[in-house]
Structure formats: C-alpha cells, structure tokens
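Below are structures written as structure tokens.
Every read-out reported here was derived from the displayed coordinates using simple, explicitly stated rules and does not represent laboratory data. Note that the structure is predicted; figures quoted are calculated from it, not measured. Cβ atoms are built from the backbone, for glycine too; each structure is taken alone.
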Structure I
Amino acid sequence: MKLFKVFFAFFICINSYAEDFGNTYLLNNPQAYQSESSRNETEQWSLRGQLTYVAQQKNNFRSSYSGSNSLLNASEGSSDKSYTLSATAYLGARLWEGAELFYNYEMFEGTPFGGQLTGLGGIQNGELQKGSFAPPVYYTARAFVRQSFNFGGEQEYIEGDINSHLAGYVDRKRLVINYGKFASLDFFDKNIYSHETRENFLNFAIFSMGAYGYAADAKGFTYGVVGELYQDDWVLRAGRLAIPATPNQLDLDYSLTQDYIDQVELTHNHKIGDKPGAVRFLLFQQHALMATYQGAINQYYQQPSLGPPNILTARFNEQNMWGYGLNIEQAITKDIGLFARWSWNSGNTETQTLDVNSSLSGGISIKGPSWGRSEDTIGLGYAINGLSAAAINYLQLGGMTMFIGDGALAYKPEQIFEAYYSYKVYKKLYLTADYQYIASPAYNSDRGPIHFLGIRAHLEM
C-alpha cells in the first residue's frame, strides 16, 4: 500500500503539472489553441503513463471438496483478498517515413487469492495475467517497430493510441508490418466496449474471447510479427507469435519455428444507420510441445500406480490445437453500445492461456451524459464457458491442468456475470466499483457460487 501511495502521488503531480502547463501556454498563446482546433497535426512522438490498482475480495463460498488447483474459500485457509498494482511508461516515436517505434517499461506487483492463480476458467482479474509478485518487478513490456506502406488514394486522420499508432494522416489502403515484443491482444480480438482491463471489464472471459488460445508468456507478452492490410472498411490481420517452450512460463521460443501460434483475423467496419459497428472473425492454430488429455489418460491406465493422469509427464511431442472466434460491437446510440463474442477451440491439448474450450459472452456499455456524468460508464457483461469432452474426462479422473483441478468434477458450464461503474474523479483519474458472480467455478457444480467485490483506481497521463 505504501508503494501504491508513492506512485499515486507521483502520477498526480506529473499529470497536474502537464495540464497546468498546457493551460498556461494556451492562455498566453491563443494562436496555438486556434491551430489545434482548426487542423489535425501529425504526432512525431508520444510519452504517456498509467497507474492502475485493483483490489478484490471474495465470499466464503460453498466448497464440498477441493484439490491442489482449487480456488479455496476462507474456511480452507485461503486469504479473501487479492490485489494488483501496475505502472507503465509508454513511449512512441516516428523513426523515418512510415516507421514508428513503441516501447513500454512497466512495474507490476500483485497477489492472487491464496497466492496462486488457480480455480477458475474465466479468471476474475486480467491484470493477474502478469503473475504473482511481491515485492514488485520491473521489466520491458513492449518494444516493437511498426512500418506502414501507403498505397495512395483517399486519406483519413487517426488519433494517437498507445502501443498502436501515432496521430496523423494515413491512406485508407495500406499495409502495416509490426515486429518485436508486444501483447497479442494489442492487435487481435479488439472491441471498443470490452477490451481493456484497466478501463472496463476485468474478467478474462468478458474482455477477450475465452477460448482464444492467444500467445503469451507468464507476464502476458509475446514476440513475433503481425501484418495488417487495410482496404477501406476492411482490415485483414495475420501473425506468427511465439509461445513459451514450456507452457505458461517465461521462456518464449524466439525462433518462431517450434512453439508458436498462427492467427488470421478479418474485420469489417460498418454503419447501421449512422451508428458505427464492427464484425471480426478470427482463426488460430497453436503448435507446441504440449500434452494431450487423451495421452495423459492413456498413461494413467497403463501405469495406475503413478496416481491420477498428469499432463506434466505426458508431453511427448509437438501438438496442434486450433480454434476460431467471432467478435461483434455495435453502437445503439452515441452513449450506448453492445458487444458479443463466441469462441471455440478443439480442446485436445493442455492450455496455453485459459482453461476454456468454448465461450459465449456479451454485454452493454452505457456512458453517463443522461444522468449528468458524461465521463462515467456503466458496464454489464455475461459469459458462459465450457470444456471439451477430453478435458472433462481428464479432470473427472483427478487430473490437474495449469489453472484448474479440484480432484473430482461434477461438470457444469461456468457462468460469469460482471457489472462495473467507472466514475471520473478528477481530470484523468477514474475509480471503478466492480462486482462479479461466478457459478460452477472451474466447471464444478459442487463448488461456489463465488461473489467478488472489487475496486479499481486508474490514472492516465
């Protein structure tokens, strides 16, 4: 908490100084205001920052039994509190014609419930993707180059966006190549109403496609190349991204030849009436040294004296796992938007991300002008997650995955409801109250439901 206060005070001071300096400059130089309001300028560089603190509590939920990968209740000895704290410096700069460099340096500190990130398919705080660290760790989160090739014709102005692009004019028909270290969700599965854990929904299965096995190391980042082809209202993205040589660890396969994920996503931006929307279709395939559930089960029947089936001792060779997803966003009014996602994967192997093989989610985002709070937001979301037959069989025999395993399983789809209210406190400081209800946690009807109460403080500069 002391560290949080230090970072909070630092960001407040810097943010206040920057805004006060800008206001003073515009008062003394009114022509600068006229220049900014009358034309869009090309951004040569960008330096921004963020600070996010999330604290959550859970109830002492029903638990008929538990295993080594269960989310425990208070009676079983688990802490009922979890928190994360992150601070990030974002740097963007133009290098030469069409080229941009993006670099992030990040601090992270956090502790899951009970000290380990287990017991749920849809994990309740996306920031916990970065692991469990106390005291904090410091690292380079992103470092990549973006090269654009304009094809001529009609141009459009795009606002600057961290880790995406600098503000400026671009051709509506262009090719963009991104290379380096970044996060998979920087490019794929975007949705303006549900995508960023620091601003809207916190649950993995609501802010992203639950069954999308995207590339990520133990801190949530990857390495590789992503190409983007823009053709007016269409965008085609394709990439090969590295995954860890050992699932869910930090050791990415930088060769991009043995452990990787290939994905392609087609986006169409449209308008219904004058209300914008988008539809995205994603197809992906993982290729890596992974255990198959059936292989672990076969090993168990051949050598029952070794105990329950175990994916950790059944990684015999390279495996493929594939899947797809559909992602929709649609504005209803200028202040109300809907989103929905469906995703599925073959579920034959252990996971590289979440223990989710099918997921349907959706919700609504409502801005606050109608009640006199234009910068506030209400969000309501729901997700239902499922497992493959092979994964169910493996868990019912007492097997454990990287994230779930209660020692037994009375299977039922996991259901998640999340509601939040984001309140603008001052300038770019937001406080959010968050509530989540998860029934059949880790697909086990013998446990739960779990109620999570959370608060998030988010500051941008």
Structure II
Amino acid sequence: MKAGYFLLVGLSFCRLPSFGQAITPDLQDATQWQVINRKAESFNEDGKKGIRFNEVPDDGLMILHGGNFSDGTIELDIKGSSKMQQSFVGIGFHGKDLKTYDAIYFRPFNFKSDDPVRRSHAVQYISMPNYDWEKLRTAFPGKYEHGIDPAPGPDDWFHAKIVVNGKHVAVFVNNQAQPSLEVDKLNDNSSGGIGLWMGNNSAGSFANLTITPAGGTAAEPAKPVRYGNNPEAGHYYNVGDANIYYEVYGKGKPIVLMHGGIYGYIDEFQPFLDKLITGYQVICIATRGHGKSEIGHSPFSYNQRAEDAYKVIRSITKDSVMVLGFSDGAYGALKLAALHPELVKKLIAIGAGDYALDNKRVKFNYNPEDLMKSDSVFFAGRVALMPEPKRWRESLAKSTKMYNEDVVSTETFSKIQCPALIMAGDRDDYNSTENIVKCAKAIHNAQLSIIPGCHHVVFFCNFPAVWQSIEPFLKQ
C-alpha cells in the first residue's frame, strides 16, 4: 500500500542458467541483489569495499540475481562479532526458494571461547528446511559443525572458501590447507541460487565475493532479466499528464500486475513472473513516481491509479484481463475492477483490506531523509531509475497524502462483479485480518486466502502457499 514493508528487489533464489566463468558481483549494486529481512549499508574501509547488515530478529538473506550455482568455489571475506548468540554469518547456496537452501555459517563468538564445547561449534552446515542446526546437533553431534584452528578473532575479518563438489562440501578459513569442516549434503539439490546469510538477531559485514564454477571459464555468465529496467520488454504510454512505464512478457491470455508503493516496483513480482510468463501475456505497470514512470502534476489517488492502468491496458489489448495487485497496487486493482467491470474478468488483491477513513488508520510521512536513512543503497537504486529524480520528495508527499486521506471501502467493493481472490498474511502489518475478511465479504462471491505466519509481503514469506491459492483461481 502504502508499502511500508522492508524487502528489496525481486523475490526468491534465482533459477537461471549456470555461471560459466568466475564472477565477482558488486555487493553495493542494489540492482544485482534482493535483500530479505535486513537493512543494507555500503562501506569502504580497511581496504575492503562491501556491505553490512543490521541485527534484527529472524534470519536474513541478500540473494544474488543472475546465476545458478552448481559445483565450484565460493570465496568471500566475512566479519561478525563477539556478541554471544548474536553473530551467525555465512553463505547460502543451492537455493530453490526462501525456505529451501543449504548454508555454511560461522559463529564468531565461539571462535576463541574458553569453553572447548563452544569452540567446536564455530562453523556449521545446515540444510533447510529439514535440517537446522538444532536437529543436526541432536541427531549427529559433531558431524555437521566443527571448530576452527587456528581461529580468527571474533571481531576480525576472516576469509572463507566453500568448495562444493557434488554432495561433498569443504570449508576453508583464512587460506588454511586443511578444511575446518567437511560434510556431505543432506539433500539432492545439485544447483540453485546464492545468498549472503545472517541468523537470528545477527548483524554482519561481507566483502570480496567471488564465485567460480567447477571446470573452467569458457562461457559467458547468464544475464538475469532486469525486471523493471529491461529495454527489451519496456515501453511507455502517455496517459495525459505523465508517461507511464510498463513491461510485457510472454504470450497468452493477458494478466496485469500492479505493484506496491514506496518500496515496491515491478521487480518485486519476479516469483510471479517466473511462473506466469510461460502461459500468459504478463503486463507489468509502474505506478506514477515509481521506477521509470513519470509523476505527473495532479494529486495521487487510487482512482488515478486505476485510470492510468486502464489506459495502458487498452493501448495493449482490447481483451478483458486478469489483474493481480499487491498492497498499493491491490487497492488500485480493486478500483480498476469497480470502475471498469467490462475490463477485469478476474481479480487477485494481496495485502489490501477495508480501507475506510477512521481514527485507527496509521498516519504516514514518507520523505527522502527517512527512507535514505533506512536503506541508502536500495533507495539510491530506486531514485537512479526515475526520469524525474529531483521530484522524488514531491512524489513521496503525493503518496503520503493519498495514503492518509484516500478511501477504498464498501463503496468500491460492492461494484466489483468479477471473481475475486482476496489474500493476506495473518500478521499483516497494515491490515487486520478483520479488515481483510470485511473486504472479501463485501465482494460478491469472493474467495479468501489467509497465509499463516506471514506479514505484509506474503509472497516473500511463503510463495509456495501463495501460488497454491492463486494457480487454481486463475485456471477456474
């Protein structure tokens, strides 16, 4: 919506053609990465150019777009801390989604502990979701974790090299000849994405990442699709006072994607795009003031969001369309279905409930200073896409006014005639489950999907569950 969620680019671990040569991804280039449950800050110090993350509850990831690692070597410099039970830092690999991956991570607070048992818990292998550290320590004590000798200082930088050869994984620290840990993988995944990894309540700093595939450097690495900044798929349509940017992928029945606000953009729909482009014509529309779309000069409103989308869609197809909207985009999609029932034949609204004007509504105040403070790397990347970057403050003010004053409630829901699927997490930060249910009940014959254990961005939290609800709805 509103979109005060904190999750960066794209969506799950990438599943793209394998790396063909050694690559050294730029850790400070936000367009190459997707950050999950952390704030990222660039640094240049101690002769290292890298990225550091804050400490917050639950695991965090920064996932590389554009490669499918199989066998080979992953090398990087890592810095944790001596904070007891608050320094778990490492690398995830062979990722299939946000819950399914292998990882090697380190516990720097154990590196030089006086307790020999704790020292033996310095480096760890896990295979998620079936084998976390606790299950492995209980079932196989000492097999999937080990000490490091000689051990780095707990607050010092150290160099880690992870060598993957089939199911065999070896971990070398500070260029030692002997591995600190050797294990055989506990799953049959032979390839997948790579991501920097931090455990619960853990900060971490990373630099000098190099990924080298087994067997040489012959082929060019596959280039990822830059959703939201793809010249091959991108177009503009003038809706009257602004050029609206959109991208089109695939062939088939048209489905329109409308993204979230402030933090949101076309790229957040990557997991949906990976599924949809094989069977549908997917139309991704960038909202005014987001990414490559212009701002215009009229006030922002959800009616305006709907009318902009209508004009773009009608410039592409005369058919009726399916629409999937998230957060801010979901409210625009609800308005679109109400205002143009002849256009929308199916509606999926994620993270949007009854949005009446009352005293319980959260008041927003988006401004460049606070957003850059929250994540300078991410928002610098967002602003770099804007055709009118000097108007970013004005765009944020327009969005803030819309979020604080606009209404999407029963006056909209009662006009929707098409089949609708209303979806949210049961822990949504902006919508109570009661308001989600109220929205669904106000739409004739709407379906309701509540994803347990998830906050606002449910498709980052549990995409398989989200897709299991959406796929049959699209095919009905």
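Source structure of the calculated read-out (mean count of other Cβ atoms within 10 Å over residues 148-155, 16.6) within I, II: II. So if we calculate distance in nm of label points 7 Å out along Cα→Cβ at positions 60 and 444 for every structure here (I, II), which label has the highest result? Sorting by distance in nm of label points 7 Å out along Cα→Cβ at positions 60 and 444 in descending order puts II first.
Could you figure out which one of I, II the value -4000 for helix-only ellipticity at 222 nm (-39500 (n - 2.57) for each DSSP H run of 4 or more, over all residues; to 500) was computed from? This figure was derived from I. Once mean count of other Cβ atoms within 10 Å over residues 316-323 is computed for every structure in I, II, the highest value turns out to be that of II. One of I, II was used to calculate mean count of other Cβ atoms within 10 Å over residues 92-99, giving 13.9; which? It was calculated from structure I. Structures I, II were shown, and Cα extents along the principal axes in Å at 68, 48, 45 was computed from II.
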